[in-house]
Structure 1
Amino acid sequence: MFEQAFKNIDDVLWKDAGCTSELDYTEQTSWLLFLKYLDGLEQDKATEAALNGRKYTFILDEPYRWAAWAAPKGREGQIDHHRALTGDDLIAFVNGKLFPYLQSFKQKATGPNTIEYKIAEIFGEIKNRIQSGYNLREIIDHIDELRFRSQNEKHELSHLYETKIKNMGNAGRNGGEYYTPRPLIRAMVQVVDPKIGETIYDGAAGSAGFLCEAFDHLASPTTGKLTTTDLQTLQERTFYGKEKKSLAYVIGIMNMILHGIEAPNIIHTNTLGENLSDIQDKDRHDIVLANPPFGGKERAEVQQNFTIRTGETAFLFLQHFIKILKAGGRGAVVIKNTFLSNTDNAAVSLRKQLLTDCNLHTILDCPGGTFLGAGVKTVVLFFEKGSPTKNVWYYQLTPLTNTGQGRNLGKTNPLNDADLKEFLELQKSKADSEKSWTVDVACIDQATWDLSVKNPNGGEEVVHRSPAEIIEEIARGATVVFSKVRVVIF
């Protein structure tokens, strides 16, 4: 039911003049899903209050509830199309009344972690792009068919929503920034091994994939039966994030909601706008899991917030992550592999800080193609704050086919959990193998603090790409370039 509904919604959005890409499809689906979710949440709370002899105060006034404007029902539970708005009337209501009403909730909110505040943030940052009221009516009818009240329903819907986020990575613009391969995230979570009661933070939250996977890990039956207190801790005092971009913020909120977090602690802000010296003990976290954007350039006034000043976004984020960890805290951060060897002053200083202030115990070297469309190779840094590094254990990830041959990663051949199985096994004891080795920090040149990946067992296996893969990559690049060209006809 869910998969077909999502397909039907995308088919309608494809026909609408206001929506032109997978990013638009996900954005528009997100705000409608959110309002449908909110209606179900309020109905559940109203029922619970009635059973306990209490009166429930609805968050939304009656005219703005889903059951009033989107899906008014008749006696038999079917949408009453005589009362349901459509066409120009629906567009006028959504753009002229609904969105302004929801944007006003920031004045009603008691704090940034309340559902009221999230409502105002979401609808203050996005707009309805669906131009046809008839298309919008058709989409609403499909959304109304969805049920995600039970955990099984939420699980299935969250899986499909993750698929939509993944598809955004191939949609051009900046969609790829929002998606980190879930097998890689799961491996990172397993290594840091979060526990109930610890706080988990992502200052570049994007679609909140790290926080969602960490929640799934902690809520998994394999972790043991959770008490009511444990569940409340997971809901309210475990997951924290910050996100700068509006669309990513909305998607991250929705992704966490579908995974079971009712009021996600994600703040819409520029993390790098926070001065490192302002971070206090109360702001620190036990675990950092993140894939910060790299290749960006920050303005001079933003760089003033950091001890090591650089325009490289990823280097600023890494400083932030080290600072915001508690003593003994654990971090797993994706960064481009050139960080390990760059000779500029900022890179050298940051490597020195990482090695002296933290125990950088593991570096996972990821192959090209791990991140679709990124065009650069990456590594994952695993570290603990509070003691200097003595040894660094490296693992060079080489995905294999079923016959044991090296394989290329790409759109039709993505990273999977099996690819990371050996890494997870060897990492527990940091054992040496053909793909793993240990480096004594005392042997590193302390003038450069070079941490380059140099496999003493023969280096990385060269895997030749097929002509079809090369042509596909060229075509994708040409599509992205063409999408940025404005054609003016005189």
Structure 2
Amino acid sequence: MSKQHFLHEFLNPQSVAFYGANNKGNSLAAIQIMNLIKSGFDGGIYPIHLTLESVMGYKAYKNITNIPEIPDLVITVLSAKIIPQIFRECGEKGVKKIIVISGGFRELVGDRKNTLTEEIKEIANHYGIRFIGPNCLGIFNNWYGLREENKAFNIAIWEILKKGNFSIASQSGTLSSHIWFDSENLDLGLSKSISVGNEANIDVVDCLEYYKDDDDTKVIGLYVEELKRGKKFLELAKEITPKKPIIIIYVGGSEAGNRALKSHTGSLAGDAKIYEAVFKETGMIKTDYVQEFLDIALILSRGILPKGKRLGIITNSGGPGAMVANNAERKGLKVPEFSDTLQRQLKEILPTNASYKNPVDCAFDTNLSYFYINLPEILMKSGEIDAIIQYGVVGFQDVMDDYLQNAKIAENADFTHQPDEVMDGLANTLLKPTLENSKKYSIPILYINPMRFTSPWSKRLRKNGAILFKLWDRPVNALAKVCEYVEFKKRFELSTNL
């Protein structure tokens, strides 16, 4: 089980010591302590500083020897050249877990190679220390403490994030941390994030071993620059993907990309074609784009997987419907023409100028109940589609409220502003039946509102559980890759049942 894995103790420490923190906020260690404070961590915090008496309100110690207990975890952000000394001090104290944020270990220095990595590995082996890094941004655990407590163990992310089932392991600290800065406008929840850096001791394979059995991880995201244990990685991925999807960004293969990697962490990128073949063979979902990485994770994290590639399109505008259909087929999805029976059902409730063959184009119509509830329900019950993309879930009241800001319009308009509680109730009424059907029939529905993602109506849709996009390219692209994963799972299940 995951609780027996050594990474569980990294993610659930009861006490942490910091080398390099101060009160000015201009050091990563200070930011990490502030992150712990913000996230509700109530364990022991021990700053280590040669001159300061306290850091962020915590008593500071001149060295780790003076700390009254053996910290469960030590974090250091000091210069690379003194990290070996810190490892020795920690080893003598009895510390078994260290995170090395500091960089400067694998880059070339003058005309000779940097040997600091070998030094700290040797010291760690001597004292039985496991360590993450160097050159990383730390870890995040959104399920720290008791279930009912709103706490996290967080030294890597500035924002307070909602709890989720998506976990990341990344060789880039930025990808594991910076993508969460705009958390209010990211509907994806996070479970855990581990920035492994240069992987001198702990690598992506270790993270996969942990996430494989972690009950709070249902979807795994990876950022990979190189694989040190390719065979083990392949074995684990084959074991995991039939049960938990793995989304992966691989950086390497191009001349410029390989050059950037070598200067970044000293990584040596492998043959891109070999990597691509490995990802395909194991059923991992490969993407080159961070936004798509997050879009795919959002769809998968809701736990409603399509049974196939047949897409039903509902729209109130012909152009977006045509573009969704065109892009969907180019990406390998199917946009089937509906049967005569289904077309007759749709024709009974649609306006006379509507189209009902697929896409279902309602034209402009303000009958919200049939647009949000009846049409999706008919398609879901038909057995003719596996997923729905619905364009045009526009906030008409938001538009009317904008018009009412004009004095002349407000004076003559035969409509009024609707109270928030009325609009909140309307959003719930329109979405609840369809999202329940989505779960019942295992048919994901992706909504598109071309208005601002932060508009009042968009916020209401998102609050009620809708997977919402602003425009139509992203949902098609992400859904196509989710469907490819579903096809992989089908093939795997078929082969195991033969």
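Just so it is clear, none of the values below were taken in a lab; they were calculated from the coordinates. Since the structure is predicted, the reported quantities are computational estimates derived from the model, not experimental observations. Cβ atoms are built from the backbone, for glycine too; each structure is taken alone.
Assorted remarks:
- Of the structures 1, 2, the one that 11.4 was derived from, the read-out being mean count of other Cβ atoms within 10 Å over residues 225-232: 1
- Source structure (of 1, 2) for Kirkwood radius over Cα pairs in Å, computed value 24.4: 1
- Which of 1, 2 leads on Rg/Rh (Cα atoms, Kirkwood Rh), for residues 49-152 alone, largest value: 2
- The maximum of distance in nm of label points 7 Å out along Cα→Cβ at positions 185 and 209 over structures 1, 2, that is, the highest value, falls on 2.
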